[in-house]
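K.L.:
The structures come next, written out as C-alpha cells.
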Structure P
Amino acid sequence: MSQIIVYTHKKSDGFDGIAVCTPTSEMSIEDVLKEHCPEGAIIIDYSELPQGDDANYFDAWQFVDGKVVVNQEKKTEIQNAKTVKKTAIDKLTALGLTQEEILSLGAK
C-alpha cells in the first residue's frame, strides 16, 4: 500500500478541509513531512482515505480523532448544490440554449 501525508487546512468557505500530499521518490515521506508540511500533518496509508461514493466528496473530508472522515452535513450541502446546478442546466437546455451558451453563463 502507498503512503500519503494528510493535514487540515482552512478553505475559503471557512470549512477545515483536508490536504493530501503524495510525495515523489525524490525525498523520503518522513523528510517531506518534517520539511514541508505543517504541524499536525500525519502519514497514513492511502487505503485509509474515504472510499466508494465518499471519495467523490473531497471537499467534505475532515480530520476526526486522527482519521479522515466525511462530514455528512457538508456532503449533503455539496449534493444539494449539484442538484440545483443540474436542474438549472436542464432548464436552460430545455429553453434551447446550447452547451456553449450555457457555459458562457458560467455554468461548468
Structure Q
Amino acid sequence: MAPVGRGRTDLERVAVHVPDHVVYRDFAEQTVALNLQTGRYHGLNATAGAMLAALRDAPSVAAAAKRLAPEWDVSEDVLLGDLVDLCDGLEQRGLLETRAAE
C-alpha cells in the first residue's frame, strides 16, 4: 500500500482486490492461497483468513476494521495497523492488489 498513508481517512479510500491469477480456499484452521502465475501456495492462519475475507467483502480497509473490531474486542486503530500489514505482505507476494475504493 505504498501510495497511501496509514491514517483512517486514507484507508477509507483504499479497497482490496484479489487478482484473477490468485485462488483462495478456506479451511477450518487456515486459508490457502495459490498464485497461479508463480505456482506457489501460501497459508494464512485463521485470523489472517478472516481478515482477508473482511477485506474482500468491505468497500474499504477502514470499513473492514470497523466491522471486525467489535467482533474481536480490539480497537479499530490497532486493527487498521494489522490490516495494513496483512495487505502489504499479500501484495508483495502478488496475492492481492489495492486500489481506490468506489
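K.L.:
Identify which of structures P, Q gives the largest calculated value of mean count of other Cβ atoms within 10 Å over residues 62-69.
P.N.:
Structure Q gives the largest value of mean count of other Cβ atoms within 10 Å over residues 62-69 among P, Q.
K.L.:
Given structures P, Q, which gives the highest value for volume of the Cα convex hull per residue in Å³?
P.N.:
P
K.L.:
Determine which structure produced the value 101 for volume of the Cα convex hull per residue in Å³, for residues 22-77 alone, calculated from the coordinates; the candidates are P, Q.
P.N.:
Only structure P yields this read-out.
K.L.:
When relative contact order in percent (Cα under 8 Å, 6 or more apart) is computed for each of P, Q, which one produces 22?
P.N.:
For relative contact order in percent (Cα under 8 Å, 6 or more apart), the value 22 is produced by structure P.
K.L.:
Of structures P, Q, which gives -13500 when helix-only ellipticity at 222 nm (-39500 (n - 2.57) for each DSSP H run of 4 or more, over all residues; to 500) is computed from the coordinates?
P.N.:
Q
Rule-based calculations on the coordinates, nothing more; no lab input. None of the values given here were measured: they were computed from a predicted structure. Cβ atoms are built from the backbone, for glycine too; each structure is taken alone.
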